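What follows are several structures.
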Structure I
Amino acid sequence: MLVHGLWYGGWSWDAVRAALGRRGIESSAPDLPMRSLDGDAAVVTAVLDSLDGPAVLVGHSYGGAVITAAGAHPGVRALVYVAAFALAQGESISRVAPETPIPATGLAAALRFSDDGSEVRLDPVTGRAVLYNATPEPVAAAALARTRPVARALFSARPATVAWRERRAVYAICARDACVAPDLQRLMAARLDEQVTWDSDHSAPAGHPDLVADLVAREVGRVADSDG
């Protein structure tokens, strides 16, 4: 199951799903309401409840917080984080390892708040440089045109459980990321079982779907071998 990041929907995984399909792997990519972390985790849990067999959960960006919260489900065998938030207990996506000095990225400059401050949207011009600094323009423009506002509360929400402590977990570091600092990704990746590094910006599912699909397919094969 593929879990998207802030401002997007399940459609952001379309290229990866097509690549997985070519590899004979079934996938799903639910749309998250993005009103609360608990609510988003509940959406993922409901889909997991409906599955007959084991699952690999894949999270991109904020989706990492969601799979951290939902991934202890008994049907989950492995977690894959793609430039994603592998949060520890008490952390949120706006506060990871606060004792470690990591330079800020340009994300803050791309955020636009509603008049009452309750919602956050992404500025398409500034967001292009932050999320798609190494992605072809047509791909970036098509994605940015489909963004939607999210609840500001998501930035401070903390997962009730930390699934990567209980499940195999792999991290894909995107070395050219201008949204989630690569040094921060390396810090979170060090918590997990394995890490790989890609020459990608933040939006690897859009710009490098085959890289993502190959990593997911490897984990699916590992699960199939262990369950077989």
Structure II
Amino acid sequence: MSTAMPVALVTGVGPGTGAAIARRLAAGGYAVAMLARNAERLGALAATLPGARAYACDVTNSAALRASVARVQAEMGAPSVLVHNAVGATFGTFAEIEAAALERNFRVNTVALLELAQLLTPAMIAAGHGAIVVTGNTSALRGKARFAGFAPTKAAQRILAEAMARDLGPRGVHVAYVVIDAVIDLEWTRRQFADRPDDFFIRPEAIADEIWHLIGQPRSAWPFNVELRPYAETW
């Protein structure tokens, strides 16, 4: 049973950026389908957002991901917006990481994006409009020594999103990649960087506002690469 509200699907809905994105989309009138592994946390957030629904899912499991998307489509309708915010990360040098960790991160960051796009874009193309926004970071642009288990998967994610943008843009679907070059303002990052001022951090709500802006942009001004960073960040 579908809803009269437009539908957005957001992956990686945790207590920080994912939750902020879900809240911003809900405030803008979307019924938000939220995917993450933690069912209890998802359910608690869904209860606070009109039209939102929680779908506990590990996006590395193709069968579970496909089943969750099918439920979203049946229960809420076809999403016109996808925000892929789920992230898999492992840190260490190339000599320290395990191949299995790299493969899992690749499934979260890149393969899940591919599968979601394959499942959701036919309806967007048929409707003549839609938006896909992927949250990334500077690991998509460079390979630091201890990011050997993470950066390759984010670089692949960005390139996949670019290929999608070139294909889908002429068909009415906006694809954008948001590089978040910042420490996100979370409880644990505040503890880790306790000596830093407030404007050292980027607020999840600010990221969500930029994603909202991207979703609503006119076709004549669609960007692909978008970079967000605090004004004092070295780059």
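Here distance in nm of label points 7 Å out along Cα→Cβ at positions 8 and 104 was calculated and came to 2.4; which of the structures I, II was it taken from?
So the calculation was done on I.
Here distance in nm of label points 7 Å out along Cα→Cβ at positions 96 and 128 has been calculated and equals 5.4, so which of I, II was it run on?
On the way: I: 2.7; II: 5.4.
Computed on structure II.
Any idea which of I, II comes out highest on Cα Rg over 2.2 N^0.38 Å?
Largest value of Cα Rg over 2.2 N^0.38 Å: II.
Matching task: -12000 is the computed value of helix-only ellipticity at 222 nm (-39500 (n - 2.57) for each DSSP H run of 4 or more, over all residues; to 500). Pick the structure from I, II.
The value was obtained from structure II.
Of the structures labelled I, II, which one yields 25 when relative contact order in percent (Cα under 8 Å, 6 or more apart) is computed from its coordinates? Walk me through the numbers before you get to the answer.
Values: I: 25; II: 19.
The correct label is I.
Among the shown structures I, II, from which was the value 3.5 of distance in nm of label points 7 Å out along Cα→Cβ at positions 64 and 216 calculated?
II
FYI, it's all coordinate maths here, none of it is from the lab. Remember, it's a predicted structure, so these values are computed and weren't measured experimentally. Cβ atoms are built from the backbone, for glycine too; each structure is taken alone.
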